[in-house]
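What follows is calculated from the coordinates using simple rules that are stated; it is not laboratory data. Since the model is a prediction, treat every value here as computed from it, not as a measurement. Cβ atoms are built from the backbone, for glycine too; each structure is taken alone.
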Structure 1
């Protein structure tokens, strides 16, 4: 499996709004913790170390 960096989320605007809403009312520390948990959950879901490493490189 290779890293897909092309737009791939249906209803991108709806997803972005859902992501922002998840942070509503959170402090900076709580928001950072939510992001960390989300990243770990999604990395676990992907499960492919090569893809996760490629994503880390792309994010840099």
Structure 2
């Protein structure tokens, strides 16, 4: 069962997340040859102030 966690800044619409989840699911089904029902997509969202790279806030 493929499980994909997408981490991103908060603020995207539900429609955007729905479309992204559909696209990711379609690719996983094609590439891994699994049933669509086996694919789980989760979204983890955080505000801009919670992201850092090289110790510097993005």
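Given a computed value of 27, 13, 8 for semi-axes √(5λ) of the Cα gyration tensor in Å, which structure among 1, 2 does it belong to? For semi-axes √(5λ) of the Cα gyration tensor in Å, the value 27, 13, 8 is produced by structure 2.
A value of 3.0 was computed for distance in nm of label points 7 Å out along Cα→Cβ at positions 8 and 24; which of 1, 2 is the source structure?
Matching structure: 1.
Have a look at 1, 2 and say which one yields -11000 for helix-only ellipticity at 222 nm (-39500 (n - 2.57) for each DSSP H run of 4 or more, over all residues; to 500), as calculated.
2
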